[in-house]
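Peer 1: These notes open a run of structures that come right after.
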Structure I
Amino acid sequence: MDFISDLRHQLTDLERQDQLRRYRTIASAQGPVVTMDDGSEKVLFCSNNYLNLADDPRIKQAAAEALEKYGFGAAASRLISGTMAPHTELEQAFAAFLHKEDSLYFPSGWTANQALLTTLPKKGDLVLLDRYDHASIIDAVKASEAEFRTYRRNQPERLEKFLADGKYNNRFIVTESVFSMDGDVANLRELVELKNKYGAILIVDEAHSLGCFGPTGAGLCEQEGILDEVDIIVAPLGKAVAATGGIIAGPKTVINYLLNKARPFIYTTAPSPVIAAAALKSLEIIQSEPDRRKRLQDNAAFVRNVFVEMGLNIGNSTTQIIPVILGDSAKALEVSQKLYDAGYFISAIRPPTVPPGTARLRVSVQTNHTQEQLEGLCETLNMSY
């Protein structure tokens, strides 16, 4: 069987298993309601635009001004001539925001995790991963020279057993704060206690909590009062910040080491200065408008409560990410299509993104969803289920 025929055969197998992926195209700005490429309007419930900043006019203005002043492309890697004023301004702002000595800006959250976890852990070290950490974390750790083990949040004794093993030079604990497919959260206080007890390094990825939690929006670590005790924060900017890129914030020595040793930083073109300037404006809004967080959490609590009353399986969600676990991939696709036809855009999430037998709708709530839209989703899902 030649190469193309083999690929075609694999795609056919995916389709037979209800796991073939296709995308839908949006022909408008991202918001609570979007226009699709066929002209139809859908209420969007699967976006990470949690705080509705993706189309904020102040951010668009900041981007336009940066475009006029700096042009669009950085045209080189950061260590050649690609570092521009918006990059360093964004890094300084995030270091202060996350209570760290310094920070470094990467083109994506994936790149940030790849850089961090293939550069810091070495041979003779141990990396401990939450079983449901994001693929960017898992793939990065697999590519490093360190050993790794996984743990479950409800089995801290397994994590402590690995931490107590004295044969490793350094031990890293790596976790998301809010888990992207389940909407539940890490026990961050417990992780801080364990890392202090055993002298480990704690790395927290705040992708889905940044902007959404904490008095200033710095994330779940801030809300839990342990921001200063977390060694390194990864802050992807593609969710509530509504930009692209990822920030690593931590001790100045760590940041300087990454700048000098992290291949994904050294050998890639710098992000557009326009995006950096837009992200900086978004950060300003996040800090100055806490009501966005309150409305987001109020909307999410309403949907969670109604879903529970409907008898839906939402796992242990306590956040704006609310899974409706249907189990079967075909069922998830069927319900997703029914909702789409009724005017609600929610993608079906299937293996391997989630474990076999846990296919789901990943409902993500936004700040500016109206009560009518929230109630409409619940009523339509109840009829489609």
Structure II
Amino acid sequence: MISVNPGLAQVEVGESAVSLVEGDIGRLSYRGVAIEELVEWSFTKVVHLVLTGELASKKVLKEFEDALFNARILTTAEVEMVGLLTRMTHVHPMQVLQSMTPALETSDAQSTFPMFDADLAHGLVIAAKIPNLIALLRNLRARQWSGDTQSLTKRVAEDYDNNNLNAIFLHHLRSSDSARELPSGHLEAFTASQILQIEHSFNASAFAARVVASTLSPVANVLAAAFGTLHGRLHGGADQAALQTALRVGRPECAAKFVDKCLQNGDKVMGMGHREYKVVDPRAIFLKNCARELSRGTEHQNSFETLEAIEARFTERMQEQGKALHANLEFYKGIVYSVLGLSPDYFTTGFSMARVYGYLAHFQESRVKNVLIRPGVKYVGKAVKSL
């Protein structure tokens, strides 16, 4: 008889060559390259590796970067749609992203990305537009949109000194009178954090993407389903929840009492522990150091120190119980994003800007030998009555 594993824990449901999570030793690699090396690369170089499994030449990489840059501009209709959704203030930015994804214009995808097949090309146009979509939504809401989007969308279409989409996004988060040069270390920190988030094997949202892809649904629908899954508090939304926890706790000296109360009541401390890692999440090590450096001397330093105190107490209590649970990627990421100019409700959209490329890699891989995903289930309902 087949046993039931809630959450498919330890159940291998497919094969993949995209990334490898080695939780017992705390190692993550994309296409055979460890993340400790990848964070030294450019973002597009890593993306190209994840998508193709090949190390791009300078010529190929330049063509890929140029294609992403050219595909990023939102159409007038798309800007108007974001404007309408802006007024629906009860709709979370991730829900706006999920709603907008299937509606984004991708008719020029094949000519923009001639180096890839049609499905991937359409997906890459969507991926390239996401930073502009997020920046537009954020800027419109921050200024309480009144219907005139012309001045607010000018910066979203504006070109900067290079075609680095991450740099352009960070510029969009700044006020119109800000200097064109980004603060020291900001672009490097954002680029590295995004590289760390591109891919993570069969995580919940990537698996959701593969389920939808197996039905032969369009790539836009696949991405929309993945974004909806990423929004969950137990998945991509943990970064927002972790920072909100720090703000609620208030001060480092209150951390121990908070953790003890959570454990007593059986409440989850968001951002602590990871199902895959039995040792420290290697991504969390980098982001903790990054958060410490970026927050030093800023209004966010107290939040960082509060999170650090929460982590210390939680780790101590787990050790008392013979458990090894540590901070994961999400725990300190909110500090990094906050310093860079993102508010908590936009954290997961920032995550989506990177993880979308992992979804596309899984989409491509699953289509090679497509099989409709239809798992079995153990029925535990009432028995059928005899007539």
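Peer 1: Determine which structure produced the value 1.34 for Cα Rg over 2.2 N^0.38 Å, for residues 204-307 alone, calculated from the coordinates; the candidates are I, II.
Peer 2: Among I, II, the structure yielding 1.34 for Cα Rg over 2.2 N^0.38 Å, for residues 204-307 alone is II.
Peer 1: Moving to a separate point now. When helix-only ellipticity at 222 nm (-39500 (n - 2.57) for each DSSP H run of 4 or more, over all residues; to 500) is calculated, the result is -17500; to which of the structures I, II does this value belong?
Peer 2: So the calculation was done on II.
Peer 1: A further question on this structure: For which of the structures I, II does the calculation of distance in nm of label points 7 Å out along Cα→Cβ at positions 12 and 28 return 2.2?
Peer 2: II
Peer 1: Hey, mean count of other Cβ atoms within 10 Å over residues 20-27 derived from one of I, II reads 14.6; which structure?
Peer 2: II
Computed from the coordinates by the stated procedures, all read-outs in this text should not be read as laboratory data. This one's a predicted model, so the numbers in the text were calculated from it and none came from an experiment. Cβ atoms are built from the backbone, for glycine too; each structure is taken alone.
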